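As structure tokens, here come the structures.
Bear in mind that the values in this text are calculations on the coordinates, not laboratory data. These numbers were taken from a predicted model, which means no experiment stands behind them. Cβ atoms are built from the backbone, for glycine too; each structure is taken alone.
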Structure I
Amino acid sequence: MKKTIVVGITGGIAAYKALDVVSGLRKKGFNVIVIMTKNACEFVRPLTFQSISQNYVVVDTFENPKSWDVEHIALAKKADLFLVVPATANIIGKVAHGIADDMLSTTIMATKAPVVFSPAMNTNMFENPIVQDNIAALQKRGYLFIEPATGYLACGDTGKGKLPAPEVIVAYVEAFMNQKQKQDLVGKHILVTAGPTVEALDPMRYLTNHSSGKMGYAIAEVAARRGAKVTLISGPTQLACPIGVKRIAIQSAKEMYEAVLEAFETSDIVIKAAAVADYRPATLNTHKIKKTGDDLTLTLVRNPDILKALGQNKGGRILVGFAAETQNIEEYAKQKIKNKNLDFIVANSLITEGAGFGGDTNIATIIDRLGEVEHLEKMSKTALAQHILDKVVTFLK
């Protein structure tokens, strides 16, 4: 039986991109029902969505119903997933404060299905503390958000607030609906590391890297939905802790080493997605380093190799590593499997568009200790998290 996705379209310029989202969901075999706000109809006509979805498009709360039922309640019950794309600051604020004054907001209030918002708006609007507070409040209540992309916006600004590519949104929904039916990690304790580490030079400066933490957070979120008990040890990020996940915040590689070794004892599976600094300054200056007329030379010393330490004490645990490289990706990844005693590794390029740090997508190669190599196409980090955990399950069996 087809799963039903109710798609809410709001009044943003990105509404036209929702046409490709609806089309993509249809091609994946979902039954798609569209609800549009009146403002959304100023950007795209309902007839266009009706033609693509092959279902009647609902706009007005008070229009003549197409069947003898209370329409917003009927739609709320039909939904297996509720997707709002684009999600404007207006609809996010309404739902956060319990306002139900049109068909879309009323139906969201009535549904018990998971609700996913894909925000799209001007960067200043998205970063406004009021909007961020509303998003945080909804996340605490279990509502889900697809991170907006960074790029050139319709208003001419450049920054965060761009609607992700339609294929990214479709992949997120598909991955969510697939994993929603799985509870194959119940009873397992998964330890996930994510984000960068920060190595202080003085009270003002530090060494770090470009990791956003998105990959590790996606793994933690999907693992929790699949029934696992999840501990997330994270360096500094701007990401909200996934629902049902225990997060331990750290700064330096040494702090991560200590936290990981402590959590390792009770873990069945360890997935090391963090970008841990290999080196730290030999000396931490207690005062700010002052500029002089000479060049500055820094002496760096090795940080503990967390993954190697885990591999040496692996026992019956499943151990997964990551390899972010710029060249010889498979060769270096295979060496890492052997040197660190891994079950499998997820390798990707730092210089390939759509992979690497910061983005919402990844292009990965999964290599296991038996020599099996799986090349994956570009997909959302949530979809890749699904693949990684599927691989974990095969090793559990």
Structure II
Amino acid sequence: MPLSDAACRSAKPAEKPYKISDGGGLHLLVEKNGSRLWRQAYRFDGKQKLIALGAYPAVSLADARAGRDANKVLLAKGIDPSEQRKLDRSAARIARANTFRVVADELIVKFEAEGDDPKTIEKKKWLLGFINADLGDRPIAEIKASELLDVLRKIERRGRYDTARRARSISGRVFKYAISTNRAERDPSADLAGALIAPKVNHRAAITEPKAVGALLRAIDDIDGQITTRAALQLIALTFVRPGELRHAEWNEFDLQGAIWNIPKEKMKMPRPHKVPLSRQAIAIINDLREVTGTSRYLFPQIRSWHRPISDGTLNAALRRLGYTKAQVTAHGFRSTASTLLNESRRSDGKRRWDSDAIERQLAHQEEDEVRAAYNGAEYWEERVPMMQWYADYLDDLRRLGTVLSIAKSPRSRSLSAS
């Protein structure tokens, strides 16, 4: 006869443990100390077995019956409920051990082993810190998109929109790593595409109108006093590297015979080395500079400390002395100048002179599309070499001519139209 809840409540202890059957192998075991325990008897592979389903009243009669029925479903599939429970408990232990923090720490170790720049590693740790503060101890396989969004919203509420987007990106790499190591099934950060506030892009001030570029170059050429400052501005205009890469340039990075500047990955914003083809004009500046700073480690050392590079504000301060405001031009703006002039340059037939991918590679920009980045390892070197010489010649034209010069039809660009 099936049990009733009243019968379970009224079951009293006796001198010996006894069972009250409910049917289907389910029974309530009443211990001498008064404990009432649910048990289910079943047979598997011809052997009599017993599985515990909890204690009454914490586990109600209805819950015990549901557990019994679930075990019968497993038996019908040829699965031993006791062994399945062991597997489930083991999986739960593994899930509790494989928290977001644990997986993230493993990924950081992987980045370090792959040679990521220490500064880049620190940035990644800093971003992961925002996630770890709320989700670090959660099993990574259980984290939902809504939970991750709550954490990122906290960052956004502080006005740090770009930080929130980068935190989402690095968390996605952690989830993908967990998937590849069989500790998660999906990446919840992917569900948040478009959910975060897009940060306002603050473009660095730059001069991109050809006539104004020529005027700027002439003003730089007329700088009196510090030779290294003039040379630094001339060289950054020709190479359009980042100001930090120029300031920390060392003599041993230059192969003047091969006309290449080899910038190591430790100095790059993106953790990969970068090669800069050197035009004839750039080599001439460097050769002249060697007579002045060749005994220093750096091309552009400080006046007071020969063994340290010029300071962060040196180039911008020189531009201010020339009369240009920070709203008009910055040292970083020479990159925008080059990008604009190169992308707008046209051959005599109206077609683009330079491939946009070659320009982007010369600018050492990070590919935003991760899939595209993984497959697009092209250096475009054969195009970048003549491109850098054409650009140096074009800047010479702008410097010499006091009037605006057509990018498509300058005398120099016509003579190099086959390059």
Seminar exercise, completed: Kirkwood radius over Cα pairs in Å: greatest across I, II for structure II
For this session: For FRET efficiency 1/(1 + (r/R0)^6) of positions 78 and 102 (r between Cβ atoms, R0 = 30 Å, to 0.05), find whichever of I, II sits highest and give me its label.
Result: I
Exercise. Out of I, II, which structure matches -10000 when helix-only ellipticity at 222 nm (-39500 (n - 2.57) for each DSSP H run of 4 or more, over all residues; to 500) is calculated?
Worked result: I
For this session: Have a look at I, II and say which one yields 2.4 for distance in nm of label points 7 Å out along Cα→Cβ at positions 198 and 278, as calculated.
Result: I
Problem set entry | Highest-scoring label, criterion being mean count of other Cβ atoms within 10 Å over residues 46-53, among I, II | I
Problem set entry | Structure (I, II) behind the derived value 24.8 of mean count of other Cβ atoms within 10 Å over residues 6-13 | I
